[in-house]
Structure P
Amino acid sequence: MTVADFDMPYPQYRCPSCAKDLPLGEARMTIMCSEHFPGGEIDFEVREARPADRKAIEEICDRALGEIEIDAFDRTYDITAGINLIAEVDGKLAGLLSMAVTCGDLVIVLLSVYPEHQGRSVGSALLKAAIAYAGSRGLPLVRVAVSNDDIPLLYFYQRHGFTIYDIAIGRLVDDSGSAAAGFSGILSRDEIHLRRPVCDTR
């Protein structure tokens, strides 16, 4: 099988140089200084999802993963049954953070921002709201599982104070029966676990 055999049908990223929307396998990393980072200010609102948001949530899940159920931490989470935060731009869904309370911690099940809104603090605002949610309920930790190929998410979470505390080696292969090509064609094999204390002030 080739990398293209595993590409999702929708773009996951947008090229900062030419604005081309990119499927998972075509996306590449680059290093740049903060002065040349292409992000810009946009007006958006973060709020808890309502029943009327279900269709928009199902659509962003379909575009991000092709399904509404996600396996993480040896469990299967149904996004539509989870605690969902959404970011809206001009009344339309721009990003989603789905979470659940598991074993006394807040677990981030999915964080997805549409390509045209990435790099504009939407994901950061959703994460900040999730941490505030955990704090308001006295939950000590926020945890997340990231596949080994998802370099952008590993970068994002570590920039926001998360640290790696465990790696479930081979879990994604065990769950699916094969190693699928993920970001930039990297084989997705392992589940990397990260966490941060809610009281972290970063």
Structure Q
Amino acid sequence: MYTFLLRLFKSKTFIEAQDPMKKYLIVGLGNIGQQYDETRHNIGFKVLDYFAKTEDFTFETQKLGDVATYKLKGRTFIFLKPSTFMNLSGKALTYWLAKEKVPLDNLLVITDDLNLPFGSIRLKTKGSDGGHNGLKDIQHKLNTTKYNRFRFGISDAFSKGRQVDYVLGEWTDTEKEQLPERLEKSVALIKSFVLSGVNTTMNTYNGT
């Protein structure tokens, strides 16, 4: 009887540990290389790095990106910083989505957004790529526009014809001062997305 119960317990534990509904893939978009570290386009990387710093875990270089795992209240967060450069973000994303058997509903993509004021955060469950090359590739690889994306506003304070220079430019001194508070809010949004669900998180954090 004891052996049977032990087997049953182990089996149940294994199933719970492998439950795909409890796994979440959080993908921060950016470009690899030190020259891009402090650029607006790399806010996805920056959010994940801030999360890792505050929760004391580290990334490891693996296939198609840097990957880290974090657990909280029975949920597993799988963080990914693609090493494919922005224009091929979908390649790394779809590889890890399939490898970890994460449901599409449990995917969250963090991206910069020119159409939002600096520091504004907005969670959406679908939408167009808005001309963003990383989102464009993800949409193409997933063959759908229905996936969760966390948009971090970088504003559109650039003159005509200077968009590329702006998104690949570094934060201003004023923005650097304000970033820590915005990054802290971003970490809270990600935790809420995993623990409370997308609808509750949108109601709580959108526009804050």
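Identify the structure, out of P, Q, from whose coordinates distance in nm of label points 7 Å out along Cα→Cβ at positions 25 and 73 was calculated to give 2.4.
Values: P: 3.3; Q: 2.4.
Clearly, the read-out refers to Q.
With respect to relative contact order in percent (Cα under 8 Å, 6 or more apart), the largest value across structures P, Q is given by Q.
Of the structures labelled P, Q, which one yields -6000 when helix-only ellipticity at 222 nm (-39500 (n - 2.57) for each DSSP H run of 4 or more, over all residues; to 500) is computed from its coordinates? Mind showing how you got there, number by number?
Values: P: -6000; Q: -13500.
Comparing all candidates, it corresponds to P.
Rg/Rh (Cα atoms, Kirkwood Rh) computed as 1.02: which structure among P, Q? Traced to structure Q.
A short reminder: the numbers here are calculations on the coordinates, not readings from a lab. Predicted model, so just to flag it, every value in this text is computed and none were measured. Cβ atoms are built from the backbone, for glycine too; each structure is taken alone.
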